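Below you'll find a set of structures to go through.
Nothing in this text is a laboratory measurement; each read-out follows from the coordinates by a stated rule. Here the structure is a predicted model, which is why all the values come from computation and not from measurement. Cβ atoms are built from the backbone, for glycine too; each structure is taken alone.
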Structure 1
Amino acid sequence: MSIVTAVGRSVVALIAASMLCAQPMAQTWPDKPIKLIVNFPPGGVADTLARAIAPGVSEMLKQPVVVENKPGANGSIGADAVAKSPPDGYTFLVGAVHHTIAVSVYASLPYSLEKDLMPVTLMAIVPNVVVLHPKWAQITSIKELVEYSKANPDKLNYASAGNGTSHHLAPELFKTMTGAKLNHVPYKGAGPATQDLIAGQVDLMFDGMGSSAPQIRGGKLKPLAVTTTTRSPAFPELPTMQEAGVPGFVVSSGFSWVGPANMPKPIVEKLNGALVKAVNDPVIRKQLLDRGADPIGNSPEQHAALIKTEIEKWQRVAKQAGISPE
């Protein structure tokens, strides 16, 4: 027997052995708590969606789902931690639009979104909404926002969850499409950014509907328009950006459940089934809708295709906005 043949047979044997080992592990999974990492501080859309869905998944799988906030480096620290964790089905990440954007705005990431992370399902899609602090009583529409910003280029500051997030790129795209003059103030997460917006430390934000909806209902933020092609069921009176005079401006945020690459397929399928049932549970579904989110729950294959499409889209947006990888 040649050395090449022997090596080939050894590789086949190792693959077969790993598949056999994966079967019993998948059959007993989960037999301990599952960790779901949110890589931004509490209070943002990713955090609120995770905490709404986790109890349902826990009930389906008969194991606790512990939500852990691991912010830092605009989401890269938490994502990298999950990418480098064992693919045993016990550590996951709330994937967000920020991760598909990061590919375009950071020259070197410690992980690869497409190679090191495995999608399980898209939990929900959340529209962005343009919100102002109520002190800006004279601005009641997107048209007036653009006109005022052009006349007062140093006045309006917009908050974001950090450089390279959707809260950053959405208004930058808005500026290129309208000529608006807005100044960027980055924060370490959507939660702190929203808090300062409510306090009047900044003036506006292109925020996720999930975190802004309660503040809008409470009169703490003033909405101008949603950034999707159709009006939000949560606030049907709000115009779309198309209706507000910015045709072609469409931005929404997808929030997904992803884990490290190379997880056993039976575990992925079992978790996907639990997640799809959870997001379609009437109680959880209502919670998501009340937060302005559109529950989805698709297959891992469908979500992988969406991630690829989103990466390509944000590459175009970053280029249009003149944002080069740092």
Structure 2
Amino acid sequence: MTVITHVRKKGGKVMRKIFFLITAICMVGGLSVSSVHSTENWALGSAGAGSGPYVWGGKIAKHINSTQDAVRISSQATAGMNENVELVSGGQIHIGMQDSAAMADVYEGKGPFQGHPQRRVRVLFTVMVAPYHLVTREAAGINTMYDLVGKKMNIGLPAQTTRFFNETLLKVANIKLSDIKVFEMATGQAFTALQDGVIDASGNIFSLGHGRLLELASNIKVKLIAIPDDVLNRFMDEVGGLADYVIPANTYKGQPAEIRTFGGCVVLIARDDLPNDLAYTVTKAFWENLPELNKDRSFKNLRKEQAFIKNIGVPYHPGALKYLQEAGLAQQ
């Protein structure tokens, strides 16, 4: 829409009428003359480049951008989901991804946030339910979790939620960090390290049928390791906020049996001062067009009922909650 900002003397009355008419149209549509073309640019904090969350972030941004024009989102690489909390809370980025299991710690100042509660953080909605993959090179001779002893394992970077999961999982399996050869790598680096024999195993959260793992499985023989029932039960009791998950057989080349593991819900977070109307717009744009997103392999199992998580430990942003209530996903 073109807005006239200069009125010539000749025919001035007519031109002023045109100007006021355009202004009135804009106001009726809920816009001001100065904001007709305004679009906010948001950064979405994901995780290390090449990781599952980094890939998801790009796809989430593209999906939301394609269905509304109030904001333009771009995925930003970070040190991990815990850093996303700090960046969002500090106002350095608008939105970020975090694991649902860590949200209570975020708000109450526990675990990685000991003594530093992030009370300005708010939840928008769930964007992903993804399984934990314990991937090994077949040549390493690892057939069970307990065979990790003495092997080279990537447990993730200190700021990653993956690191917390790996350390806790090993602990409840009575495997000390000193029992393995610890490697600290971003998820994206782990695939090359496994292929080159730099490491023997890596434990990571990423979507079912993750492209980098599919590629790795076509290049070398890999093996996915199931988590023993007793270990998984102790892990779920200690961490909380997770779901049982079974990776179907033949999801990856050389994986003839189903793999029992756990799944984490990834949520989108924002700061409490994010405008309600924009939080509402973004939430609605994501869920009202879910069938399009489901066409993507990473999000094909995402369902609208998963948008809202009860008792997550952090308040929902009122703008997002308004849509979730309208859609019948959260109680009024």
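Given a computed value of -14500 for helix-only ellipticity at 222 nm (-39500 (n - 2.57) for each DSSP H run of 4 or more, over all residues; to 500), which structure among 1, 2 does it belong to? Comparing all candidates, it corresponds to 1.
Comparison across structures 1, 2 (criterion: relative contact order in percent (Cα under 8 Å, 6 or more apart)) gives the highest value for 1. Determine which structure produced the value 1.5 for distance in nm of label points 7 Å out along Cα→Cβ at positions 78 and 94, calculated from the coordinates; the candidates are 1, 2. Here the read-out was taken from 2. Among candidates 1, 2, the computation of FRET efficiency 1/(1 + (r/R0)^6) of positions 190 and 294 (r between Cβ atoms, R0 = 30 Å, to 0.05) that gave 0.65 used structure 2. Which of 1, 2 yields 88, 42, 32 for Cα extents along the principal axes in Å, as computed? It traces back to 2.
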